[in-house]
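Peer 1: Alright, structures below, take your time with them.
Nothing in this text is a laboratory measurement; each read-out follows from the coordinates by a stated rule. Model, not experiment: these values are computed from the prediction. Cβ atoms are built from the backbone, for glycine too; each structure is taken alone.
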Structure 1
Amino acid sequence: MSQTMQGTRFTVDPLTFIVRHQLWDGNIQDHADQGVTIDVAADVDNRETALLRFNCFDIERSYIYGPENTALKIAAPAMLGEMERTNNGAGQLFRMDPVTDGNPIGWTCRTLSAKLPKMLAKAGYEQVAAKTDMAAVQKILPEVEATARKIHGSMRNTVKHNRGTDIFEAGNVRFGLEMRRLPIGDGGLAIHVLGDIGGSTRKTYVEETELLAFDCFWDGAHYHYGPRNKNHRIYWDMTLVEEPLDWVFEQLENRKLAAMLDRAGYPGVAADVDLDTVAAVLPAMKKRAYEMWNEGIRLTGHGGLPEKPTPNLVAD
């Protein structure tokens with residue numbers, strides 16, 4: 001086993017199993033997601049090539065035959081009226097069923113232990129399949145699985161922001177407004193949605209957690225579902241959403257907050273949200289938000305952007 005920037009690698013000649021953490025940003029890489037990929041690779045024409053790929057993500061749970069095999073022929077069922085279709089070099093993708101297959105890392109390693117040679121052949125690598133020592137593969141797979149599970153938990157991208165300088169209480173949640181600036185110069189007005197997790201407010205161990213974050217930046221405007229949980233991050237399409245701050249208040253005014261909290265991984269908080277209470281604080285919060293937005297324009301020419309960088313409390 002070796003650990004590199006390219007992932008943690010396990011070699012059983014002629015194969016190499018490569019385990020990597022992956023973070024996808026919505027509207028950048030693809031949909032908002034993160035998790036672990038497990039590649040089965042080998043030397044093909046003097047180049048390390050991924051023969052199979054398993055995506056063990058929060059949402060994207062799939063596996064790909066021949067992700068780099070541009071010559072792979074993909075047969076479709078005759079009932080679909082298409083016996084063969086090309087793949088444009090992207091391989092053939094199948095979805096895991098989260099209901100029947102269960103945990104994607106466990107399913108992947110069980111499947112590799114039982115079906116690896118057949119899968120390699122289907123991917124177009126019959127010669128590699130013929131050289132594969134399944135006894136050696138089955139011996140190393142428990143370590144591959146343990147490493148994948150460790151990476152899935154320890155390398156997850158999460159973030160801890162400041163809570164904001166202006167706080168608005170709204171029942172079981174509160175909103176924090178902050179003028180943010182990153183060291184690279186991007187920034188703008190941030191709206192943090194906060195809640196108390198892990199105990200009642202009279203307990204010393206109650207913990208305020210950021211449930212949602214909206215970063216209405218002038219360049220890379222984006223928002224987070226569960227910054228300290230799944231941290232699924234979505235970048236706005238600035239062609240369609242020209243003013244992210246307007247968009248945020250539109251969602252709040254249209255009572256989307258509970259549904260967003262549920263997606264962020266906090267169904268209990270979502271169930272207890274009093275949308276009437278939220279609506280009651282919105283006018284004052286909105287007024288202050290646009291005051292801060294205009295202050296940024298006065299100072300820097302960008303809405304909500306302060307003159308100097310602000311700290312970002314990234315989790316250890």
Structure 2
Amino acid sequence: MKKIVVIGGGTGSAVALSGLKNYEGIELSAVVVVSDNGGSTGRLRDEFGFLPVGDLRQCIAALATGENEHDIRRLLLYRFDQNSSLKGHNLGNLILTSLENMTGSASKAVEIASKIFRINGAVLPISEDEVNLVIHYQNGQMLIGEKNLDDDKMGGIKIESITLDKTAQIYHKAEEAISNADLVVFGPGDLYGSLLPNTLVEGFKEALATNKKRGGTFVYVSNLMTHYTQTHQMTALDHLRAVENYCQRQVDVVLVNNQAIDQDTVSYYQRANDAPVVDNLGEDKHRKIIRAPLLSTAKITTDPNDPTPRSLVRHHKKKLAENLIALV
């Protein structure tokens with residue numbers, strides 16, 4: 001039984017998990033960031049003071065299997081559209097918040113939800129400590145809260161670093177999963193919103209180091225597009241350097257899409273000052289660079305009741321999974 005851990009946030013991790021869950025002989029875990037404070041998640045977090053549940057919910061939905069898979073995904077991803085106090089809220093978020101209120105623990109809430117929906121894998125918060133992301137910009141500004149990463153007023157301003165507003169300890173089951181994995185998958189996902197915040201939790205770097213000693217493979221899935229308010233003009237090499245700097249571990253394998261994005265989609269992104277991530281990785285003696293057609297051609301539609309910006313270009317779940325499975 002090979003152990004695979006996918007580390008990240010919601011949408012990107014969900015794509016990887018959706019493709020990997022149907023392979024036999026795989027023990028699959030998702031380790032999920034806990035610093036989100038935007039959208040439905042942020043509203044529930046402000047009201048109840050619990051850990052954010054949005055990214056956890058997306059991963060649970062991605063791991064749903066069996067004859068009821070479609071209905072379970074629809075249920076967990078359903079967003080209220082009526083003109084009421086529930087408008088914009090996600091049903092899956094409400095379910096997890098209710099379970100967290102009942103159990104007093106985000107990890108127990110996810111554990112119960114995982115049993116109810118019979119998911120094929122484990123979903124684990126990176127920490128059970130409530131924290132906020134602190135964003136430090138090169139111009140000297142500092143903003144608290146992950147939702148600021150999507151603030152258009154900060155577009156084009158380079159992020160100097162990110163920290164947490166308080167100390168957070170790694171959740172022991174997440175530490176165990178990372179330490180013992182045959183394959184640790186970092187990404188895809190927003191660099192500063194979904195990926196790097198995981199590394200700020202105490203114990204994360206040590207778990208990655210233990211994984212290396214035990215012979216685990218560390219793979220980074222390069223993002224498809226830049227994000228004007230986060231990674232403006234950052235190349236694939238820039239992303240990789242940031243990942244290795246925050247993880248304090250050299251990546252063993254970089255997975256990069258080499259399939260062209262259609263011009264209509266590129267033009268749509270250009271209106272928001274975003275662009276395809278430039279592959280300037282070249283050939284590398286120290287890391288294996290795998291270039292493959294990984295782009296999903298399915299058109300992603302936005303939900304008018306969802307206030308959070310979502311990527312319209314995503315990885316193809318089956319192609320991504322095939323390349324990851326080949327590494328184990």
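Peer 1: Which one of 1, 2 has distance in nm of label points 7 Å out along Cα→Cβ at positions 63 and 255, as calculated from the coordinates, equal to 1.7?
Peer 2: On the way: 1: 4.5; 2: 1.7.
Considering all the candidates, the number was obtained from 2.
Peer 1: Please compute distance in nm of label points 7 Å out along Cα→Cβ at positions 15 and 247 for structures 1, 2 and give me the label with the greatest value.
Peer 2: Values: 1: 4.3; 2: 1.7.
Comparing 1, 2, the top value of distance in nm of label points 7 Å out along Cα→Cβ at positions 15 and 247 belongs to 1.
Peer 1: Compute FRET efficiency 1/(1 + (r/R0)^6) of positions 207 and 231 (r between Cβ atoms, R0 = 25 Å, to 0.05) for each of 1, 2 and report the one that scores greatest. Mind dumping the intermediate values first?
Peer 2: Numbers: 1: 0.90; 2: 0.50.
Once FRET efficiency 1/(1 + (r/R0)^6) of positions 207 and 231 (r between Cβ atoms, R0 = 25 Å, to 0.05) is tallied for 1, 2, the winner is 1.
Peer 1: Give the label, chosen from 1, 2, of the structure having the highest value of distance in nm of label points 7 Å out along Cα→Cβ at positions 95 and 167. Present the calculation step by step, with values, prior to reporting the outcome.
Peer 2: Values: 1: 4.3; 2: 3.7.
Between 1, 2, the highest calculated value is found for 1.
Peer 1: A further question follows. Given 66 as the derived value for percent of Cα pairs over 16 Å apart, for residues 23-142 alone, which of the supplied structures 1, 2 does it correspond to?
Peer 2: Numbers: 1: 66; 2: 62.
Computed on structure 1.
Peer 1: Now, a different point. Out of 1, 2, which has the highest value for mean projected area of the Cα convex hull in nm²? Provide the component values of the computation, followed by the final result.
Peer 2: Values: 1: 20.8; 2: 16.0.
Comparing 1, 2, the top value of mean projected area of the Cα convex hull in nm² belongs to 1.
Peer 1: While we're here: For which of the structures 1, 2 does the calculation of Cα extents along the principal axes in Å, for residues 7-78 alone return 40, 35, 18? Don't skip to the end; give the middle numbers.
Peer 2: Numbers: 1: 40, 35, 18; 2: 40, 25, 16.
The correct label is 1.
Peer 1: Once relative contact order in percent (Cα under 8 Å, 6 or more apart) is calculated for every structure in 1, 2, which label goes with the largest value?
Peer 2: Values: 1: 14; 2: 19.
When relative contact order in percent (Cα under 8 Å, 6 or more apart) is calculated for 1, 2, structure 2 comes out on top.
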